[in-house]
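Next up: some structures, all given as structure tokens.
Quick note: the coordinates plus some simple rules give every number you see, no bench work behind them. Quick caveat, the model's predicted, so the values are computed rather than measured. Cβ atoms are built from the backbone, for glycine too; each structure is taken alone.
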Structure P
């Protein structure tokens with residue numbers, strides 16, 4: 001747990017970050033997985049002067065950002081869950097439910113095997129992953145009766161991605177909208193939806209005065225220099241990946257071999273605990289993105 005400002009606290013184990021925004025009535029940003037909430041809950045219960053969690057903000061609908069919701073609702077039964085309209089539609093799809101259950105269980109087992117959990121949580125209660133209301137571009141959530149958390153649409157990583165800007169602390173919460181920096185420093189691009197939208201989102205988010213960059217995974221950049229460096233490296237990594245994929249495709253390399261190369265290059269740190277088939281499928285979306293542009 002790290003107190004970043006008087007109204008912004010980050011919890012989690014670094015593989016996944018949870019943000020508390022507010023002192024008296026707060027927003028919890030990010031939901032994680034069942035395993036991640038197991039870690040979060042122990043930290044939360046050890047906190048002094050805990051705020052009342054009024055809202056839980058879903059940043060996008062990928063399994064590692066929604067499967068913690070049932071356990072979070074146990075901790076905060078009065079909290080209202082907000083997400084983008086697209087995220088709510090996706091989470092209502094019946095065909096998604098077995099995918100979420102399988103992936104969440106896989107991560108819990110991986111955490112336990114690697115000593116990150118004392119025991120494995122029970123099977124995900126999938127029917128409790130529900131969104132109470134939707135938020136879109138230009139809307140906001142009020143924190144502590146007078147501070148605004150402004151909602152920004154942030155497509156590119158996924159069609160349902162949101163960012164949230166807390167101007168009172170110059171804190172921008174971007175989830176996975178600009179990629180993931182692994183513990184070894186490698187920046188992994190994640191333009192799983194659309195390459196051009198991904199880069200446009202990074203450029204747009206970078207325009208906001210920011211001292212805290214609330215990333216979904218990895219270390220939290222604090223200070224404008226570190227924030228700008230993260231954005232710059234995110235953009236460079238996206239271009240580098242695009243060029244690599246383009247070169248491989250133009251040389252006649254098979255898509256599966258490109259996917260394997262990208263998986264081995266980019267799926268590190270927190271993402272190494274995820275099911276390989278799921279992550280290879282995500283990486284394939286980047287290959288598909290590039291193929292459509294050449």
Structure Q
């Protein structure tokens with residue numbers, strides 16, 4: 001009985017410590033999201049008040065301002081097209097690359113992929129601007145899609161290496177023995193086993209593209225600007241419209257939050273699907 005009681009106490013303390021740590025991590029993020037949403041619902045008088053206003057009369061004026069003063073829906077469509085385009089190209093290029101790295105054990109190439117992901121985007125911005133200017137591609141979707149590949153392609157490649165490594169070698173060898181070519185094995189055996197990982201990598205890459213700001217500011221024009229630029233347009237040298245910025249950021253964040261919840265489920269499914277050991 002004493003041993004059982006001690007075990008329960010130890011287990012309870014462990015659970016308490018886990019939830020305390022979880023609260024310490026989540027509270028700052030939840031508060032930031034709460035602050036953004038409440039700011040988007042406040043009137044200008046509440047926003048400029050000396051002290052933080054906890055109780056206020058909600059208003060949708062900031063959201064009306066966002067949709068009336070900017071081409072917000074066009075920016076959203078641009079973000080969608082650029083994000084989907086860059087993710088699609090990243091999948092076409094990144095999946096074979098990740099499979100080759102995992103299949104032939106090439107850690108140096110994997111590190112090269114990771115280094116391209118952590119290199120500041122400003123490093124590539126000026127060369128891309130010069131190249132696209134020569135091609136007359138400034139303010140075009142193809143320029144933004146290619147630029148966003150610097151974000152999505154390393155993300156897809158790096159994440160998928162682990163999923164491909166989890167596939168038992170016996171499954172691949174069995175397909176080859178049955179007469180399947182390397183390409184057919186990859187398309188009909190490997191990819192179906194990692195569809196959960198592909199979904200997770202795709203959505204994560206899309207989220208990073210959706211949130212990316214720098215390339216759109218320089219490479220896009222009025223017709224191809226993405227959502228982060230819509231938020232930026234409410235900032236000027238004379239004033240900063242915090243209410244409109246918060247409203248635009250809230251609308252921009254909603255799809256990301258939904259996708260993040262979807263990613264969590266697919267990552268678990270992908271890990272389970274890729275861990276079928278023979």
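Among the shown structures P, Q, from which was the value -12000 of helix-only ellipticity at 222 nm (-39500 (n - 2.57) for each DSSP H run of 4 or more, over all residues; to 500) calculated? Only one of P, Q returns -12000 for helix-only ellipticity at 222 nm (-39500 (n - 2.57) for each DSSP H run of 4 or more, over all residues; to 500), namely P. The greatest value of mean count of other Cβ atoms within 10 Å over residues 94-101 among structures P, Q is that of Q.
Suppose semi-axes √(5λ) of the Cα gyration tensor in Å, for residues 46-109 alone works out to 23, 16, 9; of P, Q, which structure was it derived from? Working through the options, I get structure P. When mean projected area of the Cα convex hull in nm², for residues 134-221 alone is computed for each of P, Q, which one produces 5.9? It was calculated from structure P. Suppose you compute distance in nm of label points 7 Å out along Cα→Cβ at positions 62 and 78 for every structure in P, Q: which one lands on 2.3? This value belongs to structure Q. Cα extents along the principal axes in Å was computed and gave 77, 72, 28; which structure, P, Q, did it come from? The read-out was computed on structure Q. Each of P, Q could give relative contact order in percent (Cα under 8 Å, 6 or more apart), but the derived value 15 comes from P.
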